[in-house]
1. Where is FRET efficiency 1/(1 + (r/R0)^6) of positions 71 and 287 (r between Cβ atoms, R0 = 25 Å, to 0.05) largest, in which of P, Q?
2. If we compute distance in nm of label points 7 Å out along Cα→Cβ at positions 47 and 135 for structures P, Q, which one ends up with the highest value?
3. Which structure, out of P, Q, was helix-only ellipticity at 222 nm (-39500 (n - 2.57) for each DSSP H run of 4 or more, over all residues; to 500) derived from, given a value of -11000?
4. Quick check on the output: 1, 6, 13, 17, 17, 16, 13, 10, 5, 2, 0 is P(r) over Cα pairs in 5 Å bins from 0, in percent, for residues 95-278 alone, derived from one of P, Q. Which one produced it?
5. Give the label, chosen from P, Q, of the structure having the highest value of FRET efficiency 1/(1 + (r/R0)^6) of positions 143 and 311 (r between Cβ atoms, R0 = 41 Å, to 0.05).
6. If distance in nm of label points 7 Å out along Cα→Cβ at positions 31 and 63 computes to 2.8, which of P, Q did it come from?
Structure P
Amino acid sequence: MNMKKLNVTLAILVAAVMAGNAQTTAYSDTVGYQTSTIAGKGSGSSFLSFVPNNLAKAAIHTGAGTAAGTVVTLTGASLSGSIGPVSGVPTHYLLVKTGAGAGFVSDVTAFTAGSVTTADDLSSSIPAGTTVSVVPHTKLTDILGTSTGLLITGGASVTAADNVYLVDSTGTLKTYYYKTGIGAGWKNSSNVDATATIVYPNESIIVSRKQVAPVSVVTVGSVASEQAKIVFSQNVNSACSAAPIAITLSSLYPTISGGANVSAADNVYLINPTTGALETFYYKTGIGAGWKTSSNATADANRDISGGYLVQRKASTAAILTQSKTW
């Protein structure tokens, strides 16, 4: 991918609270950057901040694709190197860039020089001639660094270090930290190596900062040139804006489900900018309809959630949020 254009205007739209493969194409994407702030702990024991992942690595191939089940044939591709999973962890994903399915992504589970196999059957979204990209995954280390550029504070144990939370495939928040000393490196809460941990497109990291000093995180990458599709499956989902632009709480409904009370509706979790704690919101239906807090007080539907939010989906059917390209 030949990245040529640095779009500085995108970078300044982020709110301060947010907190050897073959190259086979000559397409050019817009490149942007943004600065997210991980707040210091203030007067509490820790302070939560979102860090969004909405700028992608350069695609290694972009071109026409045709899908038959989970196999996507790539016109003109000559893929090589480590594209399939390594030790069971995906290294790349397929992105649908045109057509009604634009914005869908799926992990690459296998490849040949001219095709990829995806974890999901996207064939209905990839008829002949659809433009697709094969994109390297962004890892936790790409955003928060390693021993040579660690942005948060590590520690000898998970209780001593700043903690990082990501939602896994079952909708469970998992804890990570950077271990210092013997066996240094990114670990999960069970002290298993987490160096290969993926941060999926349009997913947001939660950082629990235990130090007083705030931290700035600068991310650089390709800005989406297509609409985004964010899938909210049952249980907890992490998301952010598909580009460094503001989106509001109101944009989530009616994609997610409302309800007569907080127990019946899908829940949205945002970070209180003063306390650094998660707060619960939902869309109330019926009499007095509108966005509410967990205590049924009226919530600010225009609140910017672009830096990150969590959605707890109650239904077993997935809800798909389409964010139209407005950038």
Structure Q
Amino acid sequence: MEAPVLVEVTRGPRVESRHRGQLVVADDRGKVIRHLGNPDLPVCLRSLAKPFQVLPLLTTGAADRFGFGPPELALMSGSLSGQDFQVELTASILTRLHLKPEALRCGSHPPLHRPTAKALAQAGITPGPLHHTCAGKHAAMLALCVHHGWPVDDYLEFDHPVQKLIKEAVAGMVGLPPEDLPVAVDGCGAPVFYVPLKDIARGFARLAASLPNSPEAKILQAGLTHPRHLAGDGRLETEIMQALPGRVFAKTGAEGGFALALAREGLGVALKIEDGSSRALGPAVMEVLHQLELLTFEAQETLAPLWRPGLLNHRKQKVGELRPVFSLR
């Protein structure tokens, strides 16, 4: 089945490029409400798994033991921009675990937040693991190791008890047996799983429809109340969550993945851009929100630059645009 075109890229009067993709809207029982393309498409979760991977902190009592509240839970569920407030909170988490930043095995890269990356470069500071986009997730894994007395040096190995615990949690959220989740290695070195797109949507619907005070509800509320911790300033998910406060839990994944937990509707949305391009995500996600009638007038005005962003040349002239071209069935 050929993936449908979700977003067109124009230059002048014609379409120059097209981004194909698939998307699913589902409820917490796995019922597909709307879809485009193949709902059974296996998709590598990448960072879409992060909110599910944090759940064992709550179910095992580790979060209570180390005093992790909504800011920490949002940070651990997020793909971070490496901003100062995120670095400081991650360092605080490690201090509570009596660990140093070197315990994080995620590697390092410049912060995704360009002003922060520029400031570090001007100061002659080399980015470290605390600046990594997955630093919060890795801190959560280390917290589980310390809580259970498991070794921390090899916490990324597939057969480490923390990874087995996390795989069970992810499987439970998407409604599949752990043995049915093919495993790969993520960009940060952690195990990551392939899941059918409809079941990714189901997992986010389970966040959206979670019972008050349940572990899932605590993850949902952490993200809703701390959207900057979940990504960072200027990021797509942060912009959406700030424009629709309390309504949408948004999460990006690498290679064109994106998911939403619609808090009032109790639904989940999962989207995959086939070519892995992130530039198509803004128009596609905005169109989904529009067709599901979630955008208020104020949100439409605020988020308009994400919906049909202009294509600029190197002289900053607008020479085209990206535009969504799909209708949800």
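Values in this text are rule-based calculations from the coordinates and carry no lab data. Since this is a predicted model, take the numbers as computed values, not measurements. Cβ atoms are built from the backbone, for glycine too; each structure is taken alone.
1. Comparing P, Q, the top value of FRET efficiency 1/(1 + (r/R0)^6) of positions 71 and 287 (r between Cβ atoms, R0 = 25 Å, to 0.05) belongs to Q.
2. P
3. It must be structure Q, since only it matches.
4. P
5. Answer by largest value of FRET efficiency 1/(1 + (r/R0)^6) of positions 143 and 311 (r between Cβ atoms, R0 = 41 Å, to 0.05): P.
6. Q
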